[in-house]
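Pasting the structures here.
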Structure I
Amino acid sequence: MSSMRSNLSRFRGLFEQTAKLMVGVPDYDTYVAHMQDRHPDKPVMSYSEFLDNRMGARYGAGKAGCC
């Protein structure tokens, strides 16, 4: 029974992450885990800085629109 709960919990987490990525919401927790694991010597951006960074990368911060 606990194995089934564990699998459902894991599926829920993956589903939530996929849904967020589909609508363009970046995953801050994944970013923090990556930074701590792969780049422990570098500072981790705050949640606000992270969102600004990701939105800028996605929508071209500082660039004029198409029209």
Structure II
Amino acid sequence: MSTPHRDWFKSSRSASNAACVEVRFAGGNVGVRDSKDRSGPALAFDGGAWTSFLGALKTGTAPRS
């Protein structure tokens, strides 16, 4: 997934210290990148994987490192 600076956004709940991720919806995929390294790599998920991930975060069942 390419990482142009357009179409990326941070949550309105993001802290002002920029320690956040940015998200972009494009072509049925969801891109995620580090807001401090916008020219760095981005992860790409299909819609189903993204929905499962968000569900796990909401229920507290997401794995933690």
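Values quoted throughout were computed directly from the atomic coordinates according to the rules given, and no laboratory measurement underlies them. Bear in mind that the values here come from a model prediction, so they are computed numbers and not experimental data. Cβ atoms are built from the backbone, for glycine too; each structure is taken alone.
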| task | Using helix-only ellipticity at 222 nm (-39500 (n - 2.57) for each DSSP H run of 4 or more, over all residues; to 500) as the calculated read-out, with -22000 as its value, let me know the right label among I, II. | result | I
| message | To test your reading of the models, identify which of I, II gives 1.6 for distance in nm of label points 7 Å out along Cα→Cβ at positions 7 and 23 when calculated. | response | II
| message | Of the structures labelled I, II, one was used to calculate P(r) over Cα pairs in 5 Å bins from 0, in percent, giving 4, 17, 23, 25, 22, 9, 1. Name it. | response | II
